[in-house]
Structure I
C-alpha cells in the first residue's frame with residue numbers, strides 16, 4: 001500500500017463506539033494522526049488491544065494488523081509479536097498496545113517485563129481512573145478520594161504511578177499526557193518511533209462513571225496527577241540501552257560455541273505400522289516413567305514414525321505418580337493425549353491409583369492390552385491382562401523400562417533394535433540391564 005495516498009489508518013466511515021465525551025475517541029484519533037505523521041506502511045503496524053472499552057479499537061483500524069487479547073495480557077502478546085518480527089522476520093513491525101488502567105494493573109508484570117527486555121513495543125495506557133466496561137470499579141490507578149461504584153466515599157488508596165514503575169523497569173521512553181493535550185499526536189509518534197520499549201499514559205475522562213460521581217472536567221486532569229505526585233509530560237527519552245533484538249543478537253553470537261546443537265533424529269529403520277498406536281505408561285515419580293516414554297518415542301522416530309508425548313505428574317515432582325501418554329503413527333499426529341489406548345502399562349501402586357483417578361478405563365477399547373506388575377490387582381472385569389514380575393526382575397527404577405521393552409518385543413509396533421540401542425547407550429550392555437529371567441518372558 002502506498003502510504004502517501006493513504007490519508008487514514010482507520011476504517012473508512014468509522015463511528016466511535018464510545019460514550020459522548022469519552023477520552024478514548026480522542027486517543028484513537030490522535031493515534032491515527034500519529035501513524036499518518038510517521039507515514040508507516042500499514043502492513044508494518046500491529047495494534048494489540050486489551051479487554052475493556054479501549055479494546056473496541058480493533059474494528060476501527062482495518063488497514064493495520066490487529067490482535068485482540070485476554071484481559072491484561074496484551075503487552076505479553078505484543079512482546080512475543082515484536083520479538084518474533086525483530087529476530088525472525090523483517091524487523092520493520094511497529095507493535096502498539098492499547099490498554100486501560102484496569103488491564104494495565106491485571107497485566108502489570110507483562111509491562112514490567114517488556115520494559116526490562118526493552119522490546120520495541122509502544123504501550124498506550126488509556127487511564128480514566130476506573131474499570132469502565134464492567135461498571136466503574138476502582139483500579140490501582142484510581143486517584144485517592146476519587147469516587148467509584150466500589151469506593152462511594154472516595155478511594156482510600158493513592159494511585160499507583162505506572163510511569164515511575166516503568167522507569168524502575170528501565171523503560172527508555174516514558175510520557176504522561178492528557179487526552180486533550182495539543183501535542184498528544186507528536187508524543188505518540190515519538191513513542192512509536194522510539195527503538196525500544198515506550199509507554200504513554202493518557203489521562204482522560206469516563207463520562208459514564210467518572211464524571212457522574214466526581215466534580216471533574218478535562219482541564220483538571222493534569223492538576224489531579226500533580227496532586228498525586230505524578231509528573232506530567234515527556235518524562236524520559238533515553239537510548240542508553242540497546243533494543244532487545246540487538247542485545248539478543250550480541251549475546252547469542254558471543255555464546256554460540258556454548259550452545260548445544262539441536263538433536264536431529266534421522267530414520268535408520270523400517271516399520272510395518274499401518275495405523276496409530278497409543279500407549280499409557282503409569283508409575284511412581286522417580287522411576288523413569290517419563291524418560292522411558294521419551295526413549296520409546298525416540299526409537300519410534302528412528303523408524304520413521306510420527307510421535308507425540310504428553311506427561312503428567314503432581315507439583316511435588318519427586319513423589320506421587322508419574323504418567324506419560326504416547327502416540328506413534330505412520331501419519332502426522334496433530335494432538336497429544338491418548339483417546340483409545342492400545343496398551344496401558346502400570347508398574348506401581350501410585351500408577352494404578354492415577355489411572356483410576358484419571359478414569360483411564362473410559363479411554364480404552366475391547367482390544368486394549370494391560371501390562372501390569374505382579375504386585376497389583378485390577379478389579380475391573382473383562383480386561384486383557386498381562387501380569388509380569390516387572391519390579392522383581394527389572395527393579396523399581398526400571399520396571400517401566402522393562403514393560404515397554406516387553407511391549408516392543410512381543411507386539412512389534414516397530415523393530416526392537418532401536419530401543420535396544422537406546423537402552424544400551426543409557427544403561428550398558430542390553431543383556432545385563434535386567435535379570436536373566438526377564439529376557440525369556
Structure II
C-alpha cells in the first residue's frame with residue numbers, strides 16, 4: 001500500500017535499513033559508480049527509490065522526499081497519476097509493442113498533437129529527447145547539404161556526439177570553439193559544432209556571417225536549462241536564421257507541454273523549422289518526437305530509400321503504444337481548465353517564499369526561474385548565460401544542495417528544479433521549513 005504524504009519529518013532520519021544498504025551495495029557491484037546514469041548524489045545522500053505518488057516518493061528505508069527532479073522533468077503530472085495508470089493498463093491489455101509500423105494509438109496521438117505544435121506539418125515519434133535532437137540534426141544536414149551546426153554554450157541537447165559539446169565546459173574557450181564534454185568524441189566530430197553565447201545575438205551573428213555556407217542549423221533550447229531568453233532574443237535568432245538560409249531547431253524536450261499545450265512556440269511566439277520533444281510528451285513513459293516542415297520531414301519517407309536525399313530515421317520502440325496511450329491521457333489532463341494557471345502560480349509562490357527565507361538568513365542567494373522551473377545560486381543577480389553560472393559560488397551551492405537532500409527535498413545537484421501539477425501548498429510549506437533548517441545548519 002502506498003502511503004499518503006505525511007507530516008512526519010522528511011529525508012533520511014536514520015541510517016539505511018538493512019534492505020536498502022544491501023541494495024546500495026548491489027548497485028555499487030552492478031553499475032559504474034553505483035548509479036543508473038551520469039548523475040551521482042553527494043556523499044551520504046544516496047538512496048534507493050521504492051515508490052512515489054503525487055509530488056513525493058519514498059526510499060526503501062521508508063524515508064519520504066518531496067520530488068523536484070520529477071524524472072528529470074518527465075513527470076509533470078507527478079508520480080503514479082491514476083489516469084496515466086489506467087490508460088497504460090488498458091493499452092497493455094491490448095498489446096504492448098508492434099514495432100515502428102502503424103498502430104492506432106500512435107496515429108490517434110499524432111492527430112491530437114499536430115494542431116497543438118505550430119511547426120508540426122509532419123512528425124516522427126522517437127524514444128527520447130536525445131533521439132529527437134540527433135534525428136533533427138541529421139534531417140537539417142541532409143536538407144541543406146551542410147555539415148556544421150551552431151549551439152549555445154551551456155545548452156543540453158542529449159547524449160550523442162553532436163550534443164555533448166560545450167554543455168558544461170570546465171574552462172572558457174573563445175567563441176565559437178567547441179569543448180567536448182566527454183571522452184570518446186573524435187576531434188573532427190566535435191569541430192562540426194560551433195558555439196555561441198546565450199542571450200548574445202551579436203555572438204551568433206558573427207558565427208553565421210563567418211560560416212554561413214557551412215552551417216546547416218542553429219539548435220537551441222527556448223529556455224536554456226534554467227536561463228530565460230532576453231526579451232526578443234528568440235525572435236532575433238529566428239530572423240538571423242532566415243537571413244542566412246540556416247534552419248532553426250527548437251529543442252522543446254524540456255519546455256514542450258510544460259509552458260502550455262503549445263509549448264515554447266506559443267509561450268514565446270516563435271516558430272522554428274524543426275522542433276524536438278521528449279520528457280512530458282510520453283506522460284512519464286519513454287516517448288520523443290521530431291516535428292517540423294513537411295519538405296524537411298519528408299526526407300524520411302521510406303519510399304525514397306536508395307535515393308541520395310533519403311534520411312534514415314527509425315527506432316525499435318518508436319510510436320510505442322504504451323507511451324502514446326499515456327501521452328493521450330496527459331493531453332486530456334492538461335487540457336482541463338486552470339491547470340497551467342495553478343502550476344504557474346504555485347511555482348511563483350515557491351520562488352518568492354524561498355527568496356524570503358534566504359534573505360532573512362542573509363545567505364547571499366538569488367532565486368530565479370520562469371514558469372514551472374526554478375533554481376537558486378549564491379550570486380548577486382540571476383544569470384544571463386552559462387558563464388554567469390560558473391562565476392557564482394558553486395561550492396556553497398553543492399553543500400546546500402546536499403543538506404536539502406538530507407532534509408527530504410530531492411534536487412539534482414547544480415541543475416534546475418521542476419514543479420508538477422501534483423505539488424501542493426502542503427509541499428511548499430514543508431519545503432520552506434526544510435530550507436529554513438538547511439540555512440540554520442549551514443550558518444551554525
FRET efficiency 1/(1 + (r/R0)^6) of positions 212 and 340 (r between Cβ atoms, R0 = 41 Å, to 0.05) from the coordinates reads 0.55; which among I, II | II
Consider the structures I, II: one of them gives 1.9 for distance in nm of label points 7 Å out along Cα→Cβ at positions 292 and 380 as calculated from the coordinates. Say which.
-> I
Taking relative contact order in percent (Cα under 8 Å, 6 or more apart) for each of I, II, the highest value is that of structure II
For -9000 (helix-only ellipticity at 222 nm (-39500 (n - 2.57) for each DSSP H run of 4 or more, over all residues; to 500), calculated) the corresponding structure among I, II | I
Origin of the value 1.15, where Rg/Rh (Cα atoms, Kirkwood Rh) was derived from one of I, II | I
Comparison of I, II - label where distance in nm of label points 7 Å out along Cα→Cβ at positions 308 and 388 is highest = II
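A short reminder: the numbers here are calculations on the coordinates, not readings from a lab. Since the model is a prediction, treat every value here as computed from it, not as a measurement. Cβ atoms are built from the backbone, for glycine too; each structure is taken alone.
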